[in-house]
1. Figure out for me which of the structures P, Q, R the number 3.7 belongs to, where distance in nm of label points 7 Å out along Cα→Cβ at positions 72 and 120 was derived from the coordinates.
2. Here helix-only ellipticity at 222 nm (-39500 (n - 2.57) for each DSSP H run of 4 or more, over all residues; to 500) was calculated and came to -14500; which of the structures P, Q, R was it taken from?
3. Consider the structures P, Q, R: one of them gives 22, 19, 12 for semi-axes √(5λ) of the Cα gyration tensor in Å, for residues 64-143 alone as calculated from the coordinates. Say which.
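Read-outs: derived from the displayed coordinates by stated rules, not from any lab. These figures come from a predicted structure and were not determined experimentally. Cβ atoms are built from the backbone, for glycine too; each structure is taken alone.
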Structure P
Amino acid sequence: MKLSKRGEYALRALIDFGLAQALGKPLLQVNELASKEELPVKFLEQILMQLKGAGYLDSRRGKHGGYLLAKPPEEIVIGHVVRLIDGPLAPIACVSQMAYERCTCPDEEHCGLRMLMSDVRNAIANILDRFTLAQVVEVTLRKMRRDKVPLPFAATALRPEEGAELEVLES
C-alpha cells in the first residue's frame, strides 16, 4: 500500500478540520486551508468534494462559507478514509478484502508470498482502523501545546498550555 498525494492531502485536510473544530472555528474556507497546507487550491477542492460526497464534510455557501466536518471526529476512522481515497490496503490483489483478484500463483493457498502480503495487509489495516480523527487531533494538539507552537485556526488567540505532554498513540 502506498498513500497517494490525494490520500495524503485528504488526511491532512481532515486533521485540519478536526483541529479547527477543536479550537472553536469549525468552518474553513478552501483558500485558507490550501494556504496553511501549501496545497494547490483546485486539487484540494476536488478532494474536499470527494470527502463531502462520502459524508465526511459538509459545506456552507456564501461569502463566509466553506467546509466543516459532517461527522463527529470520533466517528471518522482513518482506515476508512484511506480506502475511500486510495482503494484497498492490500499490497497485492490476492490478499485484498475489498478487491480480491486471483493471482497467477499455481497454489494460492500455499503461496508464501501471499501469506506474507496478507500479514502486511492485516498490520496496515489494524493500525489505520484503530485510530479515529479525534485521536489524531488530540495527539497533534498535545504536541503543538507541548512545543509551544501557535495553534492554527484558533477563533481567539489561544496560548499553548504549560507542561502539556505528548502521549504516543497507543493501542
Structure Q
Amino acid sequence: MRYLLIFLSILISGCIGIPEGIEPVRSFEINRYLGTWYEIARLDHSFERGLQNVTAEYSPRNDGGLKVINRGFDSSSKTWSEAEGKAYFVEDKTTGYLKVSFFGPFYGSYIIFDLGQNYEYSLVTSTDKSYLWLLSRTPVIDETLKQRLLKRMTKLGFDTQALIFVEQSQKAGTHTH
C-alpha cells in the first residue's frame, strides 16, 4: 500500500510539472486575468477536438481558487460544449503557474509563460510542449502580434506548424456568455 501511495503521488505531481525551457510569468496579477479569454490557436487534443468559438472564463472561487468555464461550439453536431473546472496556484499568487482540474482529483499544469503588458494576450502550456494555447481578450488578434508570438512559440520548441487557428464568429449559434 505504501508503494502504491508513493507511486500515485509521483504520478500526480508529474502532472503539474513545467516543461524544460518554460518559465511562468512573474508579477502576475490574478484580478487582471479574470474574465473572458478567446482561444485564437491551440495544439490539438481530444477534449477540444472539433470545437470552434472557444472561450475560457475565469472567476474567483470562495476557497481562494479560480472557477474556470471552457465553452466551444461543435459545428458537426451544432451544439455547445461546456466544461467547468477549478484552478489553484502551485507557487505564490504572483507567479502564473496554476494547477487546473476538470476531472475530479486529477490536476494538470496551467502555465502562463507570456502575457501582454495590458493582459491583452496570453500564451499557456501544460506539463509538456504538446499543449499550447494562444488566448486573447478579443476574438481576433493583431497580425503583427500574432506573428511575433508564433516566432516566440517556435523558438521555445512548440510545433507551431500543427497549430489549429480557432474560428471566432457569432454565426455559430445563439450562445451568450
Structure R
Amino acid sequence: MHEAGYDFEVIVPEVEEAHDENLTCEVLTTENARWKALAVALAVPEALVIAADTLVYLDQKPIGKPKDLDEARDMLRRLSGRTHQVCTGVALAHAAASEVSVFAVVSQVTFKPLTDEIIAEYHRRIQPLDKAGGYAIQDESAMIIAGIEGSWSNVKGLPMERLIEELTTRQSLPRRSQGRA
C-alpha cells in the first residue's frame, strides 16, 4: 500500500475465519474478508477499511496455514511439482456510508519438484506457520517456484493491481489518505 502511495494503519480484527471446503475459493475468501472488514469498520466508521483473506487451493480444496512445521513440510510435499491456485478475497467497507464491496483474484502458481532437503532448507530461511500453504512468494521463492500466471501481488496476499483499480473509482479516497487496513 505504501509503494502505491497510500497511508494506512493495520488493525487485526478478532474474527474466526471460515474453512468450508464446500465453498468455492472466491466465495470463501471474500466472505472471510467481508467479516474482517466489517469487524474493523464498526470500530472506525469514518475509515474505508480494506481486508483480505488468502488461501491456497490444490485440487479445488483449500490449504490454510500450517499448525506446525510437520504440517508445513507436508503442504510443500503436496504442492511439489504441481500447479495450484492462490485466491485472495478482498473487502472494502465503509460503515458510515453503509457500504461493502468485495472481489476475488485467482493466480496459478507452479512449484518446482521439491526434495525433503530443499523443503528443510526453505523452512530454515522462512517462517511458514503464518502463511497459507506454508510458503511465502516474497521470501526465497526461487527455491520453490517454477512460475506464476496472474498477479504476483495476489500470491503475496493483496492483489494490488485490482485494488488500485477499485480505489481509483472511489473519489473519496485520495492517495496519502488516512485509510485503515
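1. Values: P: 3.7; Q: 2.6; R: 1.5.
Derived from the structure labelled P.
2. On the way: P: -14500; Q: -5000; R: -9000.
Structure of origin is P.
3. Details: P: 34, 15, 8; Q: 22, 19, 12; R: 31, 14, 10.
It was calculated from structure Q.
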